[in-house]
Structure 1
Amino acid sequence: MIRAARPADLDAIAALHARARATYYRGRIPEEAYAGEAELARSRENWSLAVARTAAEGRVLCAEEDGRLTGVAAFRTAADGTTLTQLHVDPAHWRRRIGTALHAACLDAWRTAGVGRVRLEVYEHNVRAQAFYTRHGWRPDPAVPRSGSHRTLWLEIGPPSGE
């Protein structure tokens, strides 16, 4: 089930985020940059701000299975456009189409809001995520292919299937 995030989800979201980030950052950047109590608190605070956004500013969506959080996605909309800021699936729940369901829920929200194009940045060594985004139609921006250690991708939002 995909649903809007609630403040009561913040601890579970921050913990899931930490587990997911460890899969692609471990061995590539210092552990304190993605793990530990200080980073978990910082992450929770950032998620708190995202959950508190108005619908016009963006959303945080949770995937839930048997009452347990299995994935999370967040996007924000500002004057410069819409950005998919996070999409994580708990590694213990990979290969169950949870990421696809979260992505589809984001697409529905973007179409409803009339968003035509969405941007994201994906860590250059996170080849699993890059393959996921490519399968879902995201393409590199030839003008701005990188942002530091991240690749910039864009998705053109078309009408719903069947239209």
Structure 2
Amino acid sequence: MSLDLESRLRAFLASAPQTVHPVQTLEISHSAMSQTFHLWREPYAGTTSVAGVARAMRPVNFEIKLAGSEGHLDQKFSIAIDTVDPDNTLRNELDRIPVATLEKIVIVYREFLSDDLTAPQATARLQVEAISYVKGAANLTAVSPRLNMLRTGETYTPKDIPMLRGFL
């Protein structure tokens, strides 16, 4: 009998089975790139499926430092991706993006359980804020899309709104 995702996660987190492990995946896309990259840290090529769409995953070494729960809303993901391959495919595709573009690179982070690669247990849609290269690796800083960047310019003070005094 098949269990729903919540029950499977509860069993996974409570018992830590040796045969099941989390699988992190990255989807990197931009309109200037000629292809979308589907990467995972497994040592072999494979396939995942999201909403019925199969994706061929490329094995690549990468490290993700997930955003913490800091005291501000700018939670940053730090992603280091191995760019050493014979063709330098990822590095060449990242170089195709114009420096002066305002369009952000989109990264979709998904985490699956290794026994079911069709239902992601976590998904985060991110936009890249900064890229830096070191020998053999690309370091990306990604954040959630900043949807509300404009402010009203009004400052609410107890002088203008006396009822605020009880909340301060």
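Kindly point out which one of 1, 2 the value 23, 20, 16 was derived from, the read-out being semi-axes √(5λ) of the Cα gyration tensor in Å.
1
Here helix-only ellipticity at 222 nm (-39500 (n - 2.57) for each DSSP H run of 4 or more, over all residues; to 500) has been calculated and equals -3000, so which of 1, 2 was it run on?
The correct label is 2.
Quick check: 1.9 is what I get for distance in nm of label points 7 Å out along Cα→Cβ at positions 41 and 105, calculated from one of 1, 2. Which structure matches?
2
Laboratory data are not the source of any read-out in this text; all were calculated from the coordinates shown. Please read these numbers as outputs of a predicted model, since none were measured by experiment. Cβ atoms are built from the backbone, for glycine too; each structure is taken alone.
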